[in-house]
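What follows is a group of structures, each given as structure tokens.
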Structure P
Amino acid sequence: MKLGSKCLIANEYGNYVILSKEEYLKYTSQKPDKALFAKLEANDIIITKANRQRAINRYRDSKKQIFQGTSLHIIIPTRRCNLSCIYCHSPIAGANELQYDMQKKTAEKTVDFIFQSPAKNITIEYQGGEPLLNFNIIKETVLYAKKLAKSKRKLLKFTIVTNLAAMDEEKMLFLLKQEVWPCISLDGPKKLQDKNRPNSYKYIQKWAPLLQKKTNGMLSGICIITRESLKYSKEILEAYKKFGFKKIWIQPFHALGSAKKNYPRISYTAKDYIAFWKKTITHIIEKKIPLQEISSTFLLRKLIKKENPLYVDLQSPCGAVINQLAYEYDGSIYSCDEGRMVDSDIFKVGSVDMKYTDVVKSPESCSIIGMSVNDLLFCCKCAFKPFCGVCPVIAFASNKTPIPKPDNFECKILKAQFTFLLEKYHENPDYRRIFEEWISTKDL
């Protein structure tokens, strides 16, 4: 694959080398000189006795997600929500529709199910709806999970994705005491925030500074990009600086949930998104803004550090079932968080009344895992295949088939991001220095 004036050669497990045109011609003609052979051997492009075991270990690490149990467990305490965001992916109910709340018995069964996973590290993430609307279930599951983690010798972590509209002093103190780390959606300045997430800026203004202070700056933020957001690259970064964020996770939205009906008026092309993303990354680096962009960090970890960060969207097979499961308010289990967001039960894999092994080994789970392997004809021709992944859920939402189409929206974005990051890393010392700082971050 061309990379500026040079060529990128990658193998199946994510080692790569950048060759000049002259080197590339020698490589393709299978007549490498001594220097080129040594370069290819050092990067495990050519396998010899000297690097065989290293290559085996590297390949195993690139697929390490399949050698451990499900570690990320997403609990939906309620489908109810008190906002009406225009890009919301989740199936939501009105704030007063109590029939969509998880009940105590179901919650206990959910935690019991989670701790059947053989994974040593367990992360429980609360999503919704707005999870704080069923706060009692959060309290009960946190305390119960901690007891099980101690008895089963698991390392346990909690996160919660919240819009802050139902936050109060009692909830905040409990979350902080129990180390349930909050994540919020901050889309930018007030004008943009309230357009994307009506009447939500006031809650960020009230709670974000306090949470930053109480968590020593650990409050994390997700920035979902709509068509309106494309106008506000610099202003979005200023909003993150204003509220003391150290990290920003820039993401496109997908045609799921409420976003599906609003898609025609808030969508954009992959080209539009990439132009915005490049402009934002460039501004962070060149203006020395103290913000780390998270999507770039995951990509760079695979490209530069040659590690598998277990980010579900950049794996083959993806993280559905084997790394992530989602638990609906009624105890239904889905392959992943996105799997519960389509107008179908195609990604439903069981319920909390079943055994963990029966769920993950079921025909439904195996089928979903198989569909997320990127050994597709069009993927096999791409140099970025070993760094990438495909999402059957997004494909199904877009095309009513879980098999992605060639050169789709997500594919175009990832190719452009990989190319930009590699070129900047290898050609610009300022970018390289910042990127290396980002990939050295231990906890995202």
Structure Q
Amino acid sequence: MYKSNTMLTRRQFLGRAAVTAAGGLFLPWMFPPMVRGQQRALNKITIGCIGVGRMGRGDLREILEFDDVQVVAVCDVDSWRLENAKQLVESHYGARRKSDIYRGCDAYNDYRDLLARPDIDAVQICTPDHWHALPAVEAARAGKDIFLQKPLTLTIPEGRKLSDTVRQYGRILQVGSQQRSDSRFRFAAELVRNGYIGDLHTVEVGFGKDPFTGPGAPEPVPAELNYEMWLGQAPYYPYIEKRVHPQRSYSRPGWLRTTDYCCGMITGWGSHHIDSAHWGMDTEYTGPVRIHGQAEFSESGVWDVHGAFRIEYIYTNGVTLICADNEKNRQGVLFKGTEGWVYVRRGYIDANPTSLLDTTLPPDAIHLYRSNDHKQNFLESIRSRRRPVAPVEIGHRSGSACVLGYIAMELGRELRWDPRAEQFVNDDQANRMVERPNRSPWHL
């Protein structure tokens, strides 16, 4: 474990925190959110990064570019990736100082040690999906604001717990649903919400599918990987590289294709496109009431998430959302109305009639939250204490729709869902699939 010699251990810090609080002094998270926001506005926002693999390294590079941010700590259970992240931070700040000497970034193998630091304002969490909920909940409880990669959580109860905890502790949480900071997706949703395509009746969402692979034999655990910690709450399974991530590489990891840790493309890309669909449908704070799904699943092999698929969701407003692989639906989001359509994907927007693309919304129209930089919006929300463009409850609802779709694909029959109670209606089998057992000691 890499750690500054001056750093308190987690146990030492928590013990001193209890004594300090009893003695009448205040820790940063004991101030009201607005006071903390004013205090932060005078200084750089200090950030710790939990998970610095494929996505985490990219998010780390992005946040380093902001002058009002100081990355002071990184954390990963893979010591090779951890050391790379530490070097990335210190070389970046060293270059800014026109010096190769900078030693201001601590490195941790255990996220709890990072969260115990009172000098950290916010965290970026870019871990595998099964490791989203617990660090995020504990970060909120520790008074940290949070940037959390999508999907919000692996299960629906985890998402509910996280959303409630963020609200209880008055924290800012930005989900990594960056299409909400894309002007094309915002404009498409505004056209739909303002009735420019007539009455919306159908939305089609399309994205890719994961490949299957053959079986794999257990392998020795790499020396740099704390595999027990990497597994966390997931059931124990002998180490196979294809189930985890490549050694000494940042290419696409196998956990994205393994149901113990992820739901596959339905949460990978579905979290983006279903979120954008909800934006235009005005269903951001609710969910479908009927779901029917079909999919191909591998009968053997290391990668066992869904392959080719089709899911149909029906909402209380009468809109049908059809989500399928891009051999059935083209990549992106297509809104169909009684008087036209709008289609949007990353880097492209189209409409029928095409004149819709020249629309200027009047002042009294519905104008949706405007953000043109997802990370900048997160930082602005930390300072202002105002809701970010992709807040936790919206991320929970779009993530829930993805998980519901996965359950429907596994069962292969129509399901009825109560979005208020967040339970299936009269379906014990489906309700048992909403959450997963957690391996001790990793419980919310």
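Quick note: the coordinates plus some simple rules give every number you see, no bench work behind them. Predicted model, so just to flag it, every value in this text is computed and none were measured. Cβ atoms are built from the backbone, for glycine too; each structure is taken alone.
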Given 71, 49, 41 for Cα extents along the principal axes in Å, calculated: source structure among P, Q: P
Of the structures P, Q, the one that 26.1 was derived from, the read-out being mean count of other Cβ atoms within 10 Å over residues 149-156: Q
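Which one of P, Q has helix-only ellipticity at 222 nm (-39500 (n - 2.57) for each DSSP H run of 4 or more, over all residues; to 500), as calculated from the coordinates, equal to -10000?
Q
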Structure from which 1.7 was derived, distance in nm of label points 7 Å out along Cα→Cβ at positions 229 and 421, options P, Q: P
Parent structure of the calculated result 0.60, given that FRET efficiency 1/(1 + (r/R0)^6) of positions 365 and 413 (r between Cβ atoms, R0 = 30 Å, to 0.05) is the read-out and P, Q the choices: P
